[in-house]
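Read-outs throughout are calculated quantities, based only on the coordinates presented, and are distinct from any laboratory measurement. Remember, predicted model here, so these are calculated numbers, not experimental data.
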Structure 1
Amino acid sequence: RHDGRYLQVNLKGESIFKTLPSYKFPVQISTYGTQLYYSCNKSLYKTLKEAIYFCELLEKYSKVKSQYKLLGKDPYAYKMWIGVWSDCFYECFSKHHFEDLKARFLRELYMLRKVYNGMPLRVNKNLEVMAEKQALKNAMLNYLLIKGSEKTKIHEVAAFASPPFASLQVNKWYNEYLETKKYKNNKFKISRVESSQFRFLLSPIVREVGVGITLEKKTISIVFAFM
């Protein structure tokens, strides 16, 4: 209905009109076969409550457009971030359950990898499933865990991010990586286990990646699995 109301009918045949909240980003209702779905910002949800929740977050976070102020100091990484993200804020990168965020992460990462003679990374579905599971696990535990180590075939990096600032994560990792190279004898001073393997993402030896992203309790959990 154009007045923002929808008709809810229970199993007894009783019906009642309910009014949806008035948002810039309204919940849309669609069907696929016999299944009813609710969508918000091109993302499908099985319940109206869930869709309304994510539309409320979208309404709130889309107002934030000051991400560039928190970029790291490296001028090249700054330029690459602007090229990828300058016109893409929360409304943009949260579409399709953050698939757009993943795609832009990989674009930015490729630009950084070119400095180290790296080619574009190929998305590996098995790694993606692994990363998605780890991102969800980290979100549920509210603690960052990674699988593997520097000596294993598969590496991981993980982070929590405030939703409107999630687009800064690769830039943040890269600037932290550059900081570790400033110590004497070019040795790495690793302060965060969950991001210590990021440098492998820049290596031309690494060819495949999977990205997992989960939004839970107003925090985005991010995991990259790669080899």
Structure 2
Amino acid sequence: MNLFTAITEPHSFTDFCPGIRVYHRYWTEEQQQTILNDIHKIAKAAPFFRPKTFSGQEFHLDLTNCGELGWIADEHGYRYEKLHPITSKPWPKMPSLIYHESLALASAIGHQDFSPQSCLINRYPKYDGRLGSHQDKTERNHTAPIITFSFGDDCRFAVGGYKREDSLRHVRLCDGDVCVMFGPGRMLFHGVEKIHPMTGNLKQGGRISLTVRQVY
């Protein structure tokens, strides 16, 4: 399956593999600009910071959060917290478009009871941004879908199996795309291997992703 060809039909989607659905160019220009403006406001109230692994090694991205809970990573582990680790203030409210479209996307795959509790905002530098292969298992709820909205530069998204050593498949996620991991795809290993510089329209370049999860 080749998903590297640009698809521009609004709300068209491809089931990349069982449990991995990619919507292409999901937003209108007006909606997308509204979301980017919301992200800018969120970052003012809850500044981006560089997360670290257990061993103290820095990630190749910066992050912040919005919603009830925020995901953080440092020498003490990976976890959800109600307060920003630097400002000690609650996370800003999740943008309305992101919140309501997450409900709609979850409902479309049979999760009418989905509750968007957390929205992780990752900011990938345009030249060396990446995220190693991992499973999303910090959440207590491992059955609710994971919904990721992409903005800016394209990325090479890798999807594996249920073990780290399983072979990888790749799909190119573009500006405005949405990736939904659900059912058999919920616990697959996945990561961002590469950012394709100068393929998006963010002023600073790079990629911004918003990942919505139900934690409990």
Structure 3
Amino acid sequence: MYTPDKVGFDKIYVLHLPRRSERRKRLEAAMIDLKLDVSFFKGVDGKQIVVKRYKKVLILEDDATFFPMFRKQWSRIAADIDEFVPNWELIYLGRKALNSSEEKPVNGTQLLVWPDYSYWGVAYALSLTGAKKLVKQKLLSKLLPVDEFLPIMFNKHPEGKWKSYFSPKDLIAVSVNPLLIEPAWFPGDRHYISDTESSIPVNFTKLRER
């Protein structure tokens, strides 16, 4: 019997809200098929990674869908990363590239690029040094979605004002290309839900008045 593993990561976190039980059931079934050992959490604070000193973790959203041959593809990509980008701090395994024409391949590889501005936090890996850099920025005090925060941290975000709140912006980021993971649902799909997009906007003027 094959024992589930973490495909080279110290931990695989799945971000999950308890009220989305149908999403957990779907992903648990997928993890059995993929033989991946994952842990479900309401939210992953980068401090957990730092305190436990995990060298590398994979973070998934609960709508993640894996492309065929994931294990084989990731094994090949992981070897390339170890050889050509050993100092990586962020790896996108799934994202929405918004400026792909500006992205350059990582020298020596056919499956890695230097990412430009991207959406989604559906699947990404962090190294310990990367997690430390993110934690220092105190993101929770700045109310910014993680898929906007990550490009800021490797200095590829178009919004200058947002970038001004974070320094330094020197995260070493790479992306697999083609991608290995995508969301199960997209805007317009019957089962598409975004807890971020449907949340109540914050009125900063009223907050300042308190």
Query raised in the report: In terms of volume of the Cα convex hull per residue in Å³, for residues 67-106 alone, which of structures 1, 2, 3 is highest?
Result: 3
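Tell me which of 1, 2, 3 gives -11000 when you compute helix-only ellipticity at 222 nm (-39500 (n - 2.57) for each DSSP H run of 4 or more, over all residues; to 500). All intermediate terms of the calculation are to be shown ahead of the outcome.
On the way: 1: -11000; 2: -4500; 3: -8500.
Label of the originating structure: 1.
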